[in-house]
Structure P
Amino acid sequence: MKLVLVHGIFNTGQVMGWMRRQFERQGYECLTPTLAPFDGRHGIAFAAKQLQSHIEAALAEDETICLIGFSMGGIVARYYLQHLGGEKRTKALFSISSPHHGSYLAWLPYPSRAMRELRPKSQLLSQLAACQERLEGIALYSFRTPIDFTIVPSRSSHWPGAENKVIWRPLHLSMIFSRRVVAEILAGVVQLSPGGETAPQTVKGLQRAEE
């Protein structure tokens, strides 16, 4: 089972590099695609189709995956699962500080379709909520920090139907540099993995983000 890490808006796959290294140290193969353009100007569906192309180009058709989506990446991953057939090969989606109910920061006047789609009560977010039954059989997790000034309000990352976890970290981006988040994801992945892997009991085996 491969891990696919999906970055957020105004980033590239490189921002997921520290997290990827933690998973690789535990023996997992990872994919960290870059979805262009970085500002999401063509929208969530456009980014999700790129994600689909990256996955299909890199992995065999019968290979299963776990998706790890940061910020907008969690919404892109949901679109891939709910509208592009990705649910057939996906065991879990771990969303990290993703605006499942939108963010008021997305009202900033920036010419990006994705930003408009991440506004509260947008048509796209409403459509995803309306067809969430397509995620049946997939383990769903959502991590958020109450100290998040990008997802406004931070409780927008609370995802009904998922296992929700609150991790106290300073600011939005720091969530993908959290050893606690990585350990929680690893524990969830192990539960889905055949072969009896052992989940880490602590975060001692994980690098500090500043290393």
Structure Q
Amino acid sequence: MRPLRSAFLSALLGLSACLGGSGPASAQGIYDDWSNVKPPAAPALSHVVLDPATTAVLVLDLARQTCHPDTRPRCVAMLPGVAKLLSMAREKKMTVIHTLGGHSTAADIWPQAAMQGDEALLKSGPDKFIHTDLEKMLRDKGIKTVVCIGAAAHGAVLHTAASAAFRGFDVVVPVDLMAAESTYAEQYTAWHLVNAPRLGERVKLTQLDWIN
């Protein structure tokens, strides 16, 4: 029995050494690979024609707290473009829905993105479908396509756009009307939306001047 026990203990020690040694080495190898990754080419943009009767513009978290000149200066810089898109949407009688997160209130929304008339305001985390009536509102209005703009690109825009696509809506994201702290986060968001499973078939990337 003693030789058998000794062999068993030796096997356990050997297995432990193998497992213990392979973990950090593999993790370090993965990390090294990440450090050498070159970003892919920027995703292609498409011209988009919207049907006003079945399109909603989702204005995501364009409050001073999330669209701040110090942390997200490009967000503030894109506000004239936001105003232009909203003017077009309202002229064509599209549905416009605004969202906020955290402790922001309607008074914190930048004037260029402020609500008008009976436009709805929802509050939630990055995915605006969670704990809100957003999906019901869209279904009740016969909406088939949502246009997602706002901040942060890798927050509310990414998660709300993805959630909309998973629910069967077509999604349009103007890349010049979403902003993050870095261009890397913006590019990653765009890449993810057209390359992740089940998203690419529903999401189109565009720019403001290519929307009709």
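Bear in mind these aren't lab numbers, they're just calculated from the coordinates by the rules spelled out. Not measured: the values here are computed from a predicted model. Cβ atoms are built from the backbone, for glycine too; each structure is taken alone.
Could you tell me which structure in P, Q was used to calculate distance in nm of label points 7 Å out along Cα→Cβ at positions 156 and 172 as 2.0?
Values: P: 0.8; Q: 2.0.
Derived from Q, not from the others.
When distance in nm of label points 7 Å out along Cα→Cβ at positions 52 and 92 is computed across structures P, Q, the figure 2.6 traces back to P.
Among the shown structures P, Q, from which was the value 19.1 of Kirkwood radius over Cα pairs in Å calculated? Don't skip to the answer; put the middle values down first.
Values: P: 16.9; Q: 19.1.
Matching structure: Q.
Once FRET efficiency 1/(1 + (r/R0)^6) of positions 60 and 116 (r between Cβ atoms, R0 = 30 Å, to 0.05) is calculated for all of P, Q, which comes out largest? The maximum falls on structure Q. Of structures P, Q, which gives -12000 when helix-only ellipticity at 222 nm (-39500 (n - 2.57) for each DSSP H run of 4 or more, over all residues; to 500) is computed from the coordinates? It was calculated from structure Q.
Comparing relative contact order in percent (Cα under 8 Å, 6 or more apart) across structures P, Q, the highest figure is found for Q.
Taking 24.6 as the value of mean count of other Cβ atoms within 10 Å over residues 76-83 derived from one of the structures shown (P, Q), identify that structure. Before the final figure, lay out the partial values.
On the way: P: 24.6; Q: 17.2.
Answer for the origin of the read-out: P.
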